[in-house]
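Right after this note come the structures.
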Structure I
Amino acid sequence: MVELLQGGAYLLHGSEIIVDNADAAAAIKAKTGKEVNKEEAAQNTMAYGILKSHNTSDNMDKLKIRFDKLTSHDITFVGIIQTARASGLTKFPMPYVLTNCHNSLCAVGGTINEDDHMFGLTCAKKYGGVYVPPHQAVIHQYAREMLAGGGRMILGSDSHTRYGALGTMAMGEGGPELVKQLLNQTYDINMPGVVGVYLKGAPVKGVGPQDVALAIIGAVFANGYVKNKVMEFVGPGVSSLSADFRIGIDVMTTETTCLSSIWRTDEEIKEFYEIHGRAEDYAELNPGEVAYYDGMIVVDLSKVRPMIAMPFHPSNTYTIEELNANLMDILDETEKRALVSLDGAVDFHLKDKVVDGKFMVDQGIIAGCAGGGFENVCAAADILKGSYIGSDGFTLSVYPASMPVYMELIKNGCAATILETGAVMKTAFCGPCFGAGDTPANNAFSIRHSTRNFPNREGSKLQNGQISSVALMDARSIAATAANKGVLTPATDFDGEIGRYKYHFDANIYANRVFDSKGVADPDVEIQFGPNIKDWPAMGALPEHLVLRVVSEIHDPVTTTDELIPSGETSSYRSNPLGLAEFTLSRKDPAYVGLAKDIQKAEKARMAGENPETAHADVKPVLHTIQNTFADAKAANTGFGSTIFAVKPGDGSAREQAASCQKVLGGWANIANEYATKRYRSNLINWGMLPFLIEEGELPFKNLDYLFIPGIKKAVEDKAEVIKAYVVDKEQENLKEFELKLGELTDEERQIILKGCLINYNRV
């Protein structure tokens, strides 16, 4: 089904793989009559060409990228624009689309959500942007329909910003990276590795894009095969897939921890642009005659079978057939894994879902940028036709990804077919993907064609003893399960016909409702603020020395951004930095906020010119211990704040709030063995936090210890590779030395850290 080649590989004429070994050069010369140079062949990837055309530096090893377009949704755009305004924004320098698909339900926090929407509309008018009202489209569907273009690059403040199937290299990053683009700065990265994804064969009936995506994720996530690399989809199997099918695979590449994705394009993609009235935006993309890849994933589409990603990660994959054949063993294994994810906070069990040897599901959801595409919903309708979901506990909700998609489903009868079954059709909304819609009952099991199944993504609250869980599946198998009244069923068991429906895009739906400034700013427009939209609090520059208190110690193999700052009901407070910060680590370590705010008292006093020793009882004995060795460390030149340790933090969402909330509460650093994603590390840096690395093994400190980092400002300035730090034992009055590293930082990143945050860096 999925094979990972060890080492690099060459691709000849887009169709033949030659493994990079001692015989590779001779084999290529025999077939092409040309000498091969690995460095030159690496420049023949589609990814290299697109990156080169967007690089503003003269060094292809150190890229400085300017994107063509930007996109954000209503969890992120308020913070981004507020940050940019504080940094001197006067006009959006490129097309910037503000969609409203996360905080669409105005049921939490009074007027908060709609206040954010009106803020977005007035900012689009004032600064020259595009505003997509609630329920019109989820962020990524609108971008596919209206923004993507062959050879372009798009930056979005959502981790699933992926439009590679349409020939657009797109990246999801934290908000500060969009702020940089708005301020005419660049996205700075080393030239990423490029991994080929070679598709061959064609999917069998009943297999959908989520099945292929989960098969790939299951093969590459744990081993980091594509981490921070570009996935480039090539091979003859690409042509066996429709545009919608490719899009459905592509959007899920985020869950591999890759940086971005790109696909070769053909007549299918050309037709997509024509259907959407943008034929001029199509570009044919193919790798060069001989292209070199840093790795190669070979996927035989004909061997892929309906998949399921069990709780609580998209990489926890099995075929549905395998799960049903080994039901109790796999459920037992899943329950044991959950003990790690949930810290034993609740009694989580799945084996009681087995009735008469069959696994019973409580809820089905087909939604969002992954599941709500036209073909997915049409296929689900064909499988459901003539069935009904029953009048027991099982429910099914379907969210088309945009209003144009919904309209076409009404016109072709698929919406009626779905409604006849007892299922519910809803408008475009991302809620089921992040825990703000269709929350199931306690201990319920939900199958979803959405993007993630992390803990709490279905809305449960561990601190209240509430737990349910999500498994990821394709819309086709969700429909087959619904038709079987909740008995877990692969779509390959369906023996009827699954048609291919013609799609017609109605551009008038957007023309009549979406505000598009056409890039013309109106500086006279007054921004409409709500009472919950707050400015960022003042943040100080990096001091000469640092005293950090460890206020959370997390030893899970991976810590997600959902665990650092929960999604769901907290999203209504995303425009209020101090209000949102109260939720930081609330579902992982409820003591964190109080401990962080406690030591922050000392730093607030120092920044106000007061004596921090009077603000916190520990400051005086800690400083006294430090001064026995470092006499120059005074209250005036030593910063006080918090840090957390996590083994591998930052998997999942691009949300900058996972870092900014720590900063707002006085965080100065994270300490980790490694960072799960580039975007989380970038978020830390952009909020002026030190992304410390420590070697794996027994930690030299424990939770609630004080750490002293002398000369940290000079160490950052001098690009020190190793930074000496000390555990402060104020009782024994001694220091225990250990080492930290910062990893590679650009000159700009160092300046941001020294200034204290991106806002300070840009503020005149």
Structure II
Amino acid sequence: MSAAQSATSSELLTGDFREGPFVGLHYRTQSHEGTTDKKGQFSYRAGQTVTFSIGSLVLGSANAAPHLTLANLRNGDAADDRDLLNPTTINRARFVQSFARECDLRKGVVIDETVHDLVSKHARAISFDCDTESFAKERAVQAVFSELGRRFRGVAEAGNHLRRALAGIKVLRNERIPTRDGSYLLADVFLPIDAGSYPVLMRLGVYGRAFVTGSIFNKDDYDASEAREAAWFGAKVAKEDVEGVSALLRYSESAVSANASTWVPRGYVLVRVDARGVGNTPGKVDPFSKQESQDYYDAIQWAAGQPWSSGKVGLLGASYNATTQWNVAALHPPALKAIAPLASDSDAYRDLAYPGGIFVGGYRRWWWENMVGKAKTPEAETVDFIGGMVDHPWDDEYYRGEGLMSADFASIDLPVLTAVSQTMMLHARAGFEAFAQLPSPSKYLLVLDANYMAYVYDECLPEQEAFFDRYLKGKENAEEPPRVRIVMRTGGGRYKWRNEPTWPVPGTEYRRLFLDAGEARNQGSIRSRPPGRIQAVEYSADVRASAPELPMAVFESAPLEEDIELAGHFRATLWVSSTSNDADLYVVLRVMNGDKEVPYQTHDPEPGAPLTWGCLKVSHRALDPERSTAERPWHTHRRDDARPLLEGDVVKVEVEMMAATGRIAAGHRMRVEISPAQGGGANPVWERAYDDSYHRGSVNRVFTGGALPSSITIPVVAIREAEKP
């Protein structure tokens, strides 16, 4: 051995436990013996084995290193493999972690002489080498923690803490965030174990902080949350179904929030905050409100001032956790530097409550009872969320801050990465409106599929990482990312990516196709030219009397002569009448291959999705001429503009259909369905409001040709090959 090698091998090094600090552990190497210090550190020399013990109970040995976890320890010869499913590893972790006083082990574990003596007293009867159930039942193990008055930790809880430590993640539970009115919010903070100042990603919401969703009010809630977390990671990070985890939420650790396992190892702090009245945070539950936005502001500024923070905060989340970002961003908290509202809503009336003037009552009640209701404090006061919407069926000040808030895009000038879930019942409009209206020079749009979760949590992670690395860490991209990334659906679950400089896609041809009632009683055709003669297709508006079939007017095209690609906004221009004083119009555009529909959903193909759809209550047909464009109509939805039907009157209506993408292959046909209610894959629990008073016994008609040229407008774009991923 050379002199240099000898000097290196004799150098005294220090190590610690990542999930600690573990203070007061006995340790022994070939050259050194002692107890871990106040920082949980032990001394060793390179190439040595270190053995740890509490009193006379040997915990195990490991190859000495700067950082260890309890998963490194083995009986006898040291080993480097770290198997979190090994019962011996879990038993050892449960035993040591149970000496901690705090649930989150934020202060680590202190092993004092009392603990050493007590463990020595029972050491001969304690063995880690057994199954976890037998270990928990060992009288000696029970005696140690009973005599100390400490809780013996669960299998899932111990495994979760150990897994986080291996990933370099530390968690601080129930951090208290002061608010400007003297109250407070509670939050969980996930941060890198290594000390430092890091940029922060945050969400504030009403879904709770238990794993996946909900709040923790008692031991059963806590154990269930820990069990879900352990199962989720055991299922290879949500690629498989996990019992007790909704398919809608299976991609996220906490409902539609950023995942700590993704972002903390990348050098971010992740903060999940409970809104007022949620979990153990005091106050009134009031989602989408001014109060919520002010609290969000306060939380952002609090996070910026913490010692683990770089002072730069970003917001990341989907659905509800995306929508609320618009509201706080408009308040301009100084520490907020970038937001990523992915699959959001923005207009409280048109998106959250009454798309097309028809109340999304089924979904909103389900959301309030199941998502919010299961997370809120049982005794918390709540706003009359559903009642407020029911009492305001027209667009008024209630939806601009008096009750719910709508986005003020014109005042948001910070960097934004947004996304839409095309053709979904929610989240299908806001991203397009934001991209068009935001004054920010740094804005980016992702056009995802209706089932957007797989894209947000997997496929589009590189876009999110590059975005926040740039605007929170100052890392410049090797090349400027595309302003618009589009999932071009090609049918049958297939898709490709298409990059564009803006939205709508440059060079879009808005092609108008005309409906032709022909001679059929309830089915017509789709043509490139308007028919010369006025004719009509009629169908029952009485859905309940027609059940189980959904009554509708149907129009189909001839087989296409060549492939076409569509990307943009669709609309239906219809001339209609009803024997009642109002009518609900649901317009669906499907693609048919023979007698079979071509499904356009991608990652989650069931149930099959149409190419696009839209709806409108006919009495809400008045348009705002300043906000309506060639791409889409904008209805005022004001009470003063109400236009009830008179029996026999034929009126023109413009139905906004959801912006969408799709390639239609040559030989396939387009099919337009016009019905009085939602159907064809709609979740029955989420049904929209159905007013029997004007549906019962009524008949609707769609007129075509001559002076009443009903049509649909489709956005045709140039066909491209797939973009580089």
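We did not get these values from a lab; they are worked out from the coordinates using the rules stated. Predicted model only: the values in this text are computed from it and were never measured. Cβ atoms are built from the backbone, for glycine too; each structure is taken alone.
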Note: FRET efficiency 1/(1 + (r/R0)^6) of positions 195 and 555 (r between Cβ atoms, R0 = 35 Å, to 0.05) at 0.00, derived from one of structures I, II, originates from structure II
Ranked by distance in nm of label points 7 Å out along Cα→Cβ at positions 131 and 419, the structure on top of I, II with the greatest value is II
Structures I, II compared on mean count of other Cβ atoms within 10 Å over residues 323-330: the greatest is II
The value 25.9 for mean count of other Cβ atoms within 10 Å over residues 307-314, derived from one of I, II, belongs to structure I
The highest value of distance in nm of label points 7 Å out along Cα→Cβ at positions 283 and 459 among the shown structures I, II is in I
Working back from 16.5 (mean count of other Cβ atoms within 10 Å over residues 395-402, computed), options I, II, answer is structure II
Relative contact order in percent (Cα under 8 Å, 6 or more apart) gets 10 when computed on, of labels I, II, structure II
When I, II are compared on volume of the Cα convex hull per residue in Å³, the highest value belongs to II
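Taking helix-only ellipticity at 222 nm (-39500 (n - 2.57) for each DSSP H run of 4 or more, over all residues; to 500) from the coordinates of each of I, II, which one would give -5500?
It was calculated from structure II.
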